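Peer 1: Listed below are the structures to be examined.
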Structure I
Amino acid sequence: MAVLVKGDILKALQEKRLAFSPMIDGFQLQPHAVDLRLGQSFYIPRPWHMTERGREAINVDPLENLDDVEAFDIIEIKPGQYFEILPQEFVICSTMEKIAINDLSLMAVLYPRSSINRRGLSVNLSGIIDTGYSGKLMIPIQNNTTNQIIKMYPGERVCQIVFEELTGELSKATAMQHGLSSAKYDQASDSSLKSKQDKKEETHLIHSGDLDALKSQFPISL
């Protein structure tokens, strides 16, 4: 794969093969990447909830129906306000920008900015952004310190996106087909960044421990 440099990125933006909303500014364009800014939505994990049986700890099981439990509180703040991340706290936030990869011969990879890591924050990013994707992006952040409260502000540059050319162009249908499922997170917004369950046919066999059946029932076609 080839990584797009600044001139390639500008050309792709001019030709609408890539799009950002709001449009990136001069601070964000790097020699071979684009910095993304922090949005205004923060997801805070809930430790417990009330049920008919009483106060119960929230146990997240990715093989069960994730929609049954509201595992996060969503906090919205305004530009100029800040969000304090407590020591050892983990949160999920959104990017300010919505991205659209309209060129089906391009994909992207997210990386953290080292300046954010130097503040004691861990931005756990190495995510692939699929060709054809359109929507906001999720940024998981943890305060790794044991005694410091760290402020973050909407609009800060927190991560960077690197664009790569594929060896061949995919069709839209192929780009939206992830394994045996359709793309789960395409068109993600500030309010739809939480984890979504994988296909039940797969999770049922994993849950039951029948991995041989998983392989025999769903082979790939060579």
Structure II
Amino acid sequence: MLKILKDLSRKVIRSLFGPKKNIKIGFYGPPNAGKTSLANLLCQDWTGEDIGTVSEMPHETRGVSFKEKVEIKHKGKNLTFKFVDTPGIATRIDYEDFLKFKINKKDAKKRAKEATQGIIEAIKWLDDMEAVIVVLDSSENPYSQVNITIIGNLMARKIPVLLVANKIDLKKSNIKKVQAAFPEYEVIGISAKNRLNIDEFYDSLFKLAKKV
């Protein structure tokens, strides 16, 4: 009942005063899918600053970070967002995975603990999100337990979602497989690294904002 009242309140406010001024959007997905790369690209475009650090090492983002009042202008329209970059969601974290990157055992255990805490924090932040951008690696199998868990949580909360199939510059990229895995959502294929289809991404971002 509370959820219904909140949704009704949002619709009334939107009809009276127009679009919301500061839309809270979270970036979610598995580790190394490109969440922070995409968030950095958007923040660099409109604020000249990064939101987080990118690394080949999994779980480089181990805490929630955010950028307030990111004003985006696109095709004659403008919206203001609060972007929230979250740690990569995983169902299992083993400190031994970090040893492959030539860090010592003590630091590896510390990273694993921080990554676990970051995942818990990211899930808690879902309750504060008005919309979510789920970033998946389009060269990987989308039917993973992690991806299904993320999408399942969002569906249960009825949060508007934009599904981004990142890394379309890779030969193994398969957007159709991502679309088949999650037909409930719009899927936009991009390469955050090479800025491929970013204009189309902005189209989808503004459509997502209308659902808030």
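Peer 1: Of the structures I, II, report the one carrying the highest value of relative contact order in percent (Cα under 8 Å, 6 or more apart).
Peer 2: That would be structure I.
Peer 1: Further, regarding this structure: Thinking of I, II, which structure, once percent of Cα pairs over 16 Å apart, for residues 64-167 alone is computed, gives back 64?
Peer 2: Details: I: 64; II: 67.
Going label by label, the one that fits is I.
Peer 1: Upon calculation of semi-axes √(5λ) of the Cα gyration tensor in Å from the atomic coordinates, which of the structures I, II produces 30, 28, 14?
Peer 2: Label of the source structure: I.
Peer 1: Assuming -3500 is helix-only ellipticity at 222 nm (-39500 (n - 2.57) for each DSSP H run of 4 or more, over all residues; to 500) as calculated from a single structure, say which of I, II it is.
Peer 2: Matching structure: I.
Quick note: the coordinates plus some simple rules give every number you see, no bench work behind them. The shown structure was predicted, so the numbers you read here are calculated from the model rather than taken from an experiment.
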